[in-house]
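Given below, in the form of C-alpha cells, are the structures.
What follows is calculated from the coordinates using simple rules that are stated; it is not laboratory data. Since the model is a prediction, treat every value here as computed from it, not as a measurement. Cβ atoms are built from the backbone, for glycine too; each structure is taken alone.
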Structure P
Amino acid sequence: MTNDPIADLITRIKNASMIRKEEVSIPFSKMKLAIAETLLKEGFISSVEKRGKKLRKFIDISLKYSENRPEVTDVKRISKPSKRIYLGFKDIRSVKQGHGIMVISTPKGLMSDKEAREKRVGGEALFSIW
C-alpha cells in the first residue's frame, strides 16, 4: 500500500493505457471512485464499476482509446501529501490549451478545472491529466 493512493490510481491508469490494456482494477475508496467518475464524465475513460463486498472492494476502470491511441497520454500529480497545493478559482488555468483537465477537490466535491471555474469555486489541485 502506498502513502499516496491518488498517485497510485493515476499511475495505474496511465501505465495500463500505455500498454493498451482494456481495463484496470484498483482497490476501492470513496475518493478513488469520485476521481474515476470525474474522469468518466470528462471522457478519459469509458466506464467505472464498483465490485466486491466488505473488505474486498475494487473499482474496475475500462480505458478509452480513439483511433487506436489512448485518451490518457500522461498525468502529473500536483498536490502531494507532503506539499498541498490550493488554488482559488481565479488561479485555475487550463491544462494543455484545453486538451487536458485538472482534477480539483473542492468543498462542493471533486470536479474538473473547467467546472470549478464555472461554479466559481477553488480547492486543492490534485492532478492534471491529458
Structure Q
Amino acid sequence: MKQLRGSFDHDPAQLKRLKASLTNDESFSFAGREFQASRLKVMFEMYFEKDAEKSRQRKDAYEELSLDYALSQVFSPKQKELFRKKLDGRPLNKTEREYYSRAVKKKVAALANVELHRLSRMVLEL
C-alpha cells in the first residue's frame, strides 16, 4: 500500500489518468500490468460485500448471545426453553402449559410492562 501511495506522490498525473480510466470503464496500465476497470470494480465490490456480510454475521451472533445472556438473568434454563418454545409458536404439552402460566408468563408480563422498563432504565443511569 505504501508503495502504491508513493508512486502517486511522484506522479500526480498518473493518478488523474487512473481515475479517468476507472470512471470511463477503460482498461489501463499500472506498474507494468494491464487492468480492466470493470473487472477491478467488480472485485472491489465483492470484497466489500463479503466484508459487510461478515460484519452482519458478527453483529447477529453478538445480538443472539446478548439476548441469551439477558434471558439467563431472568429465567431458569427450563423457563428459557419454554419462553423460546412459545415464541417460536411450538406447542406446549399440558405440564409445560401449566408451568408456563404459573411461572414464566408472570415474568414475561413484568418484562413487557412499559413503566417497569422506563424505571429500570432510570435506575441503570444512576
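For relative contact order in percent (Cα under 8 Å, 6 or more apart), the highest value in the series P, Q is held by structure P.
Looking across P, Q, the calculation of FRET efficiency 1/(1 + (r/R0)^6) of positions 58 and 90 (r between Cβ atoms, R0 = 30 Å, to 0.05) that yields 0.60 traces back to Q. Tell me which structure, out of P, Q, gives 2.7 once distance in nm of label points 7 Å out along Cα→Cβ at positions 74 and 106 is calculated. Derived from the structure labelled P.
Highest-scoring entry among P, Q, by FRET efficiency 1/(1 + (r/R0)^6) of positions 42 and 82 (r between Cβ atoms, R0 = 25 Å, to 0.05), is P. Among candidates P, Q, the computation of helix-only ellipticity at 222 nm (-39500 (n - 2.57) for each DSSP H run of 4 or more, over all residues; to 500) that gave -24500 used structure Q. Tell me which of P, Q gives 0.75 when you compute FRET efficiency 1/(1 + (r/R0)^6) of positions 34 and 50 (r between Cβ atoms, R0 = 30 Å, to 0.05). The read-out was computed on structure Q. Given that semi-axes √(5λ) of the Cα gyration tensor in Å, derived from a single structure, equals 59, 19, 12, which label among P, Q identifies that structure? This figure was derived from Q.
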